[in-house]
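Pasting the structures in now, so scroll down.
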Structure 1
Amino acid sequence: RRKIHPNVKYINAYIVFKEECDAIKALKKNGTEIASGFHIRVDIASKNSLHDNKRSVFLGNLSY
């Protein structure tokens, strides 16, 4: 488990579930407070996407 910088106010995570039913269970937790002042946002992604990967940029390893 990685440690999170103390000044971070949010974090993104992408999870791939083995079973679709588990993803649906997670979806039911959308908006749930998971820690003091922190809420989880859950949505379902699909392989059928209109997203153009050629116009995508990922930024990582940025200093806070």
Structure 2
Amino acid sequence: MDVKKNILRFTISMEKDLLDELLRITRQRKKSKAVNVACREFVRMKQKEYLLNFKGKVSFEDVNE
């Protein structure tokens, strides 16, 4: 996927200490990259949480058989 083709530019207001912590945790130097990393991780966690809500409610067959 060519990420450059899907770039949206926008302005956000953020607490400086939160941004500093985000830059530190993500080990990114550029703010936009740090925010992208954080957003991707947040979406991944929410998708996992959503799927885990089905635990015990849906049966899955082994697709390797």
Structure 3
Amino acid sequence: EAEVTKRVEAGLADEEGAWRLIAWLDQVQPAFESKNGLYPSFGFKLLLNQIDQNDVKNSILNIISKS
């Protein structure tokens, strides 16, 4: 719990900290597969949530243009 608190506080204090926090979350809880399906990492799930299933190509291009 102390490690999480430290990482979140550092992530919120630094301009690029949010990306570092997401990268750390991806390391401590990577994607995994179970009998119920594939569970993406937190960072990948954030990206998936931004993709419009009715316009996948433009959604992905929009994400790329913001990076």
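Every number here is computed from the coordinates shown, using simple stated rules; none is lab data. It should be emphasised that the depicted structure is a prediction, and the values quoted were computed from it without experimental measurement.
With helix-only ellipticity at 222 nm (-39500 (n - 2.57) for each DSSP H run of 4 or more, over all residues; to 500) coming out at -19500, pick the structure among 1, 2, 3 it was computed from.
Of the options listed, only 3 reproduces it.
Out of 1, 2, 3, which one gives 17.3, 53 for Rg and Dmax of the Cα atoms in Å as computed from the coordinates? Going through each structure in turn, the value belongs to 2.
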